[in-house]
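Given below, in the form of structure tokens, are the structures.
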Structure 1
Amino acid sequence: MLEIHDLTHAEDGVTHLDHVSARLAPGTLTTILGRTGAGKTSLLRTIAGLLVPDSGEVSLDGQGWSRLPPWKRPTAMVTQQFINYPHLSTLDNVAFPLVRKGLRWPAARDSARAMLDRVGLSAMVGRRPSELSGGQQQRVAIARALVKQAPVLLLDEPFVNLDYKLREDLREELVDMLRNESGLIVLYASTEPREALSLGDRILLMAEGRLLDDGEPQQVFGAPATIEAARVISDPPINILPLTVGAHVAAGPFGAQDAGDLIRGLAPGEYRLGLRAADLRPGGRHVARVVLSEVSGSETVTHLDLAGFALVMHEKSVVTHPPGAEIAVDANLARGFIYGADGTLLRREAPHGQD
């Protein structure tokens, strides 16, 4: 069990880790999701021993690591950059960590050759990094990390510098490889909600050095604990609207008729409504102005202005909405999330709402 206990770290007045704690079991892949600056890299570097925390501890199976230098920690790390030794062949780049551990070159090269075969580079063993593509260089880095057989593997946005299709392919291959590594603890940092939701057994949601949420992907996505967590995990962006409950009921530009069962049983007062972009739909009696329309693959994300409220609508089809055009929209408020004045989740969808 890898235990992260109350880690804190600040530098030049900026907090990178703010009392972060987690327990990670062997055989699991945990994604750390957050925007740039959330503290993901700081957390991985602290585990690897490359960053000394101001307070807190990292331990594996009860053994504290605070006095262990990076080279003595049983971790392997792959970063965004293609960090390979330019003067060594592909084979020797992968064999080098084993030689540093005391293995002789012939045995180290045998293990490296087997690992390169696993990552699809058996025909590239004699090439230098400069003779490889970006995707091939990252495969070398992954092979070098895996060949160490360290119990903890740290992946810091390893495919972010690759083109989209190659990134998808390598990510799939990596997950398939990791399934065969029994007992391995994997942490994978990402800025992409869809990647984090599809990859891991568990998500650590971070912002500004703080741990916002921690749980199984569908649990964290299905009921974001705070407004901040909902914003981090939602792609396209989630709509956050003021919700007034009392003699007059309104959720942003939507009224009591739209709210339906959503507000049943709520005490009068001011709340916030989280409404995913997919729960806004074309049609209905509300007229909105198109600000921007983005087509991605077979989907369309449209940014709207409705009575002064900025909204985002997600359609699973390619639709042309010219900027400035007026379109009718409606909302399925029964699928919303109600948050209190402090931003914490009070209710996920109406008591009898449909999923």
Structure 2
Amino acid sequence: MSLKNIAQAAGVSVSTVSRALQGSSRISEEKRREILEIARAQGYIDTRVRKATQAGLHSIVLAMPEAMLQASETNFTSWRILEKLRSECARRGIRVDPVISPGDRLDPERVMQGIAASDAEAIVVHFDENPALIARLAAEPRPAVLLFGLDPSSRISSVGIGNTYSTVLGTQHLLDLGHRDILLLSWPGRFTIRRREAGFREALREQGLDLDETRILRLSGFAPDIVDREFGAWIAAQGPRLPVTAVLCLSDNIAIRAMHCLQAAGHSVPGDVSVMGFDDSFAGQMSSPPLTSIRPPLDDIAVTALEELELALRRPGSHLARRIELGCQISLRESCAPPR
């Protein structure tokens, strides 16, 4: 990944490559495009951007709930994102000043006190969409980014996934398999969860299917015991024959417990009912049967957040808050099949 390598591949001199990368008008547009394509293919341009990023961001405040510090079956997604953020900051030499709130939610006052005590250049807030906290962050002179969340008011930047389209994608896969009676397992969650529910509705509407509101079961939470109790009660209330042929769950830990509940009640997965998750967790991959799941690009979220902060630092006073949504895919496994 050097100018010499690019020059050899393009059949030109190193100075010509240098002029092409600088946008000089002394070479033809055709040759400039050829050199740029070679530079991109060899990773030269990406390396230059990464080096610029590394040089521009030296320290961040990381505000996060204490509950996210321990890996568990209920916070697989958060842990994966945070671990990638930690390793990426270590790789780039970025100092991390942690601000930890007890419990599973951030206390705005505690967070702002921690931010005020740090001289870090930028702020990362993980997994919280508290409007009171967002309002105070928006008034901060230092750039801030919301990690894996959404600010509906777009006052601060956020990096997450395309929640609506991701659920459209999952629902469409079940529809393509032939399922028409699909149950959505959700819970009263953050703005991101409401966006996922909207994707479910949109996918059905695009197929000309009316949504029966009884086909959305909102659990009181996503902990395993809640799924066992509340989804288990729903299964029992249906009698021996379920009114649905597929269950789309808005997290993998719900999907794993949902499969357990169905199997315990004598229903085969995917023979009687297909089950799809959301997260593509290792636990889902190891479940029986292995779980089909919507796969978010978790490792890219932290990297993109750091790049967003770097861009904001390069545009002081003029960088507008942005909502960055990364695309998802589906990991196909044995928990989903065409209905009988």
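Just so you know, all these numbers are worked out from the coordinates, no wet-lab data involved. Being a predicted model, the structure only gives us computed values, none of them experimental. Cβ atoms are built from the backbone, for glycine too; each structure is taken alone.
When Cα Rg over 2.2 N^0.38 Å, for residues 107-154 alone is compared over structures 1, 2, which one is greatest?
On the way: 1: 1.11; 2: 1.04.
The maximum falls on structure 1.
Suppose you compute P(r) over Cα pairs in 10 Å bins from 0, in percent, for residues 227-306 alone for every structure in 1, 2: which one lands on 15, 44, 32, 8, 1?
Details: 1: 15, 44, 32, 8, 1; 2: 19, 47, 22, 9, 3, 0.
Label of the originating structure: 1.
For volume of the Cα convex hull per residue in Å³, for residues 19-218 alone, which of the structures 1, 2 scores highest? Spell out each step's value before the answer.
Numbers: 1: 122; 2: 202.
Largest value of volume of the Cα convex hull per residue in Å³, for residues 19-218 alone: 2.
Of the structures 1, 2, report the one carrying the highest value of percent of Cα pairs over 22 Å apart, for residues 187-266 alone. Working shown, then result.
Numbers: 1: 38; 2: 27.
The structure with the largest value is 1.
Could you tell me which structure in 1, 2 was used to calculate helix-only ellipticity at 222 nm (-39500 (n - 2.57) for each DSSP H run of 4 or more, over all residues; to 500) as -7000?
Values: 1: -7000; 2: -13500.
The structure behind it is 1.
A value of 16.1 was computed for mean count of other Cβ atoms within 10 Å over residues 115-122; which of 1, 2 is the source structure? Spell out each step's value before the answer.
Working: 1: 19.0; 2: 16.1.
Source structure: 2.
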